[in-house]
Structures are given as structure tokens and as C-alpha cells.
Structure P
Amino acid sequence: MVQLQSPSGSEVVYPQSDGKPMADNTKQFRWIVTIEQNLEWLFADDPDVFVAGDLLWYPVEGDNKTSTAPDVMVVLGRPKGDRGSYQQWKEANQPPQVVFEILSPGNTRSEMNRKLLFYNQFGVDEYYLYDPDQNLLSGWQRREGLLDWIEPMADWVSPRLQIRFELLGDELQIFRPDGERFLSYGEIARRAEQERQRAEQERQRAEQERQRAEQAEARARLLEQRLREMGVELE
């Protein structure tokens, strides 16, 4: 049983930070941002899917000690919007259905075991743990009320998100339901720049065509004027 952490009648303060950095190194940070941003884009048109990275989740009202901050969380059925923390009792008591953790050398086995127990106790349906240094992906899915180990993870499709995981080459690949691969921020920026350049080239081609058409029309008018000056009857 969870015990309330404040005296009766006093206001409970729910901190918006646990004092820990979002990531221990650039690789961990890159993976957190890549997964969070791609999930944001995947559900961009659905107003009732909330995606967040490194946001403190408080599952029990009145208890500001029982909390964790998943590297990435997805809550289906809750509206988008800014939050200082995810206070579950204010969210129709809906826990995150899917969470992701990215391992770094600073994470201990006992720490990750505690997170697994937390997610199991408080209702997460799918939990994915990726170690980018070892290129190892582990997953758990809720079955018969408990988070159960997923085996094998190769080509696994998330029942909740419909994204597919592949361990290709030396790092994890994640694919959207339409088959498009999750892209890093750098890849997205390069693709956006390529699209901008293509659009600019199309604009320039269209402008050149317009100018050629105007020039042809001007030449035709000039020829017609000269023929009339020469007394040539035009039909």
C-alpha cells in the first residue's frame, strides 16, 4: 500500500524535476530525442495522444515521493499540451501505456529493475529498453496483469503504437506503420533542406517557363504588327 507523504490538510508539492540530467551522454540524448520527436510526428494529427520526454510521472495523488521520469512516454487518450509533470489523477487516472528507456553507462542494474517494477505496478502496457552501446533491445508487454518478457524482439510490432523494431547493422531501426524509418534530427534537417532545394528548383523552372511563354507571345505580337504595317491581311 502506498502511504501519503504529507500531513492531513497540507498542500502536496509535486516537483517538476528530479534533479537528474535528461541524459548522461550525447548518444543517449540523441536516441531520446529521436524517439520522442518521431512519436510526436507520428501522432501529430491525433489531438488525444500525449507524448513526452523526461517528464516526471506521479501515479498516486497525495504521494510526491512515488514517481519516475521515463525517457519517453506515450499516453493514448489524453490531450496534447504542456505539463510540468504527469499527475495521473488529473488525467482520468490514465497511466502511460508505452514507455521507453535508453541505457547509459551510468544506469545500474538495480535502478533499471526498480523502473521495471514501477512500470509493472502502475499499469504500463509496453516497456522498451534499448542499450545503444551494445545494440540490445529488450521489451515487456502486459499479459494477464503483469509485464512479461517479449521474445523475440526482432521485427516486433508494438501493439499500441504499430511501430516496428529491427536490429539492423550496428544500431536499432524503428519504422512507422507506413514503413518510413524513424529519422534523427540531423537526417530530418537534411531531408527538409533537400525538399526546400527541390521546391526552389521547381519554382525557378516554372519562372523560366513563364518568361519563355511571355517572350514567345511578345515575338508573336511584334510579328503580327510588322505584317500589318506591310499591308498583309491577317485572318
Structure Q
Amino acid sequence: MLLLCLVSLTPLLLTGPLWTWKFSDLDLDTHWSRSSQAAVTIPKAEATKDEAVIQIYGARAYNWRGAFAVHTWIAIKEAGDPDFRRYDVIGWRHFRGMPVVSESIGLPNRAWFGNAPELYGQVRGQGAEKLMRKVEDAIASYPASEFYRVWPGPNSNTFTAHVLRQVPELRVTLPPTAIGKDFPLSFWIQPTTGGRGLQLTLWGIFGVSIGIEEGLRFQSFALEFGLNPWKGELYWPGIGTLYLWS
């Protein structure tokens, strides 16, 4: 019964991506080779050389995909290291026969093909130092490192969600626009990315999740919607999080 209700709601859920495509500042015309990858200033995101930092970022996906989803990545910097290491899954690596997890050195707050990044959460200082090895182990243990699929996953958001589930101490909740985060890498019942909830999912396409950070959310064809009455947040596909009250 629940599955039939979710399927019937899908046309309504598509209003979010359509609104984003029509009224947002998505750049649908610039070729990827000319898209900006300039660093974007984000409040409270900068770090000193002596500070350990773990950060989770996301930005609207390239071209029309951005109306539906974001691309997410992980950035870590050990104390005393002047540079961040950035980890994300890149689809074209799979099509060239390469492992999909990319590691790069440099600023973590660069635009993703013209779309400004957003900092979803971070851990700094001694807290980051304690979690650093656990995060690195989670990155290395990603089970879909040789495969990529845009929808419903495994994709870049599946990778970030895997790390968050392996390290629940990070307490970072991915937004509803992180399509692929719900794709199951093992069991159909799995923790939510915020670490304090549970999700039942069918191949990442249909599902339901409930958690302290996430509220109650439903997934239909990987489009997520829901409500968190404790935070006053409404979740809608394409648009993301709407704040009803604070």
C-alpha cells in the first residue's frame, strides 16, 4: 500500500526539480570545460595550518542534473598539514576503467562546474584528530570503488553516505537532494547518514527513514520528501530543505 502511494505521488514530486530548473541560478549553457572551479568563501570553513579538520561539502550537479541532485565530497586536513585532501567519486573514472574514488590536494571549497559549494558539516581540532583514522578507513573500505551509476546509485552521494554511516560521530545529515545516498551497499535496513536514525530502502529507489536529525522522510524513485517537526524543516525533491519555522 505504501509503495503504491509513493508511486502515485511521483508526478507531484517532480514539481521541485522543474521549479529549480526554471527559477534557480543553475547554469545550463556553459560547457564543462569552461565552468568555474574558483574557490568560494564559506563562513567558518577556513582552517589554520595547525588545526585538524574534517568537512563534508556538496554543490549542485553539473548541467540538468543539478535540478535534481547535488554532488557531495569529503575534505580532511591533519594538524600541521597546510593542504586539504579531497575525496569524491567521479563517474567518468569508471567509464575509463579507473577506480571511481578520486583523491586530490587543494582547496575543498571550490565550485563544482560553476555551482557554489555548501558546507554540510564539519569536525575540528581534537575531535577531528580522533576521527581522522576512522574516516580514512571508511574511505578505503568503500565497496563500490569499481562501479558507478548515476541513478539510483552507487554514485558520489553513495560514497559520502557510506563514510557518514561508518563514522556516525560526524553527525552530518545529507540533504534530500543527495540522490544516491539511500542506495544500499549491504542490507536493506541501514542507519541514516546523521547516525541517529534508521532507513528501510528498496534498492535506493523506494524507502522510508526516520531519525532525530532527518525527521520522517520517504523516497519515491529516489526523490525524497518529508518533514522534521522538531526542526521545522520541510524536505522536497529538487528544492532541498525549506525552513517553516526556527
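For relative contact order in percent (Cα under 8 Å, 6 or more apart), which structure out of P, Q has the highest calculated value? Walk me through the numbers on the way to the answer.
On the way: P: 13; Q: 18.
If we compare relative contact order in percent (Cα under 8 Å, 6 or more apart) over P, Q, the biggest value is for Q.
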key: Structures P, Q, by distance in nm of label points 7 Å out along Cα→Cβ at positions 14 and 110: label with the highest value   = Q
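Rank structures P, Q by volume of the Cα convex hull per residue in Å³, for residues 30-93 alone and report only the one at the top, that is, the highest.
Answer by largest value of volume of the Cα convex hull per residue in Å³, for residues 30-93 alone: Q.
So if we calculate distance in nm of label points 7 Å out along Cα→Cβ at positions 182 and 198 for every structure here (P, Q), which label has the highest result? Kindly include the intermediate steps, with their values, before the conclusion.
Details: P: 2.4; Q: 1.7.
Sorting by distance in nm of label points 7 Å out along Cα→Cβ at positions 182 and 198 in descending order puts P first.
A value of -6500 was derived for helix-only ellipticity at 222 nm (-39500 (n - 2.57) for each DSSP H run of 4 or more, over all residues; to 500); which structure in P, Q was it taken from? It would help to have the intermediate numbers written out before the result.
Numbers: P: -11500; Q: -6500.
Going through each structure in turn, the value belongs to Q.
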ask   = Looking at structures P, Q, which one was semi-axes √(5λ) of the Cα gyration tensor in Å calculated from, given that it came out as 27, 21, 18?
value = Q
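Only the coordinates and a few stated rules stand behind these numbers; no lab work does. Just so we're clear, the structure is a prediction, and the values are computed from it rather than from any experiment. Cβ atoms are built from the backbone, for glycine too; each structure is taken alone.
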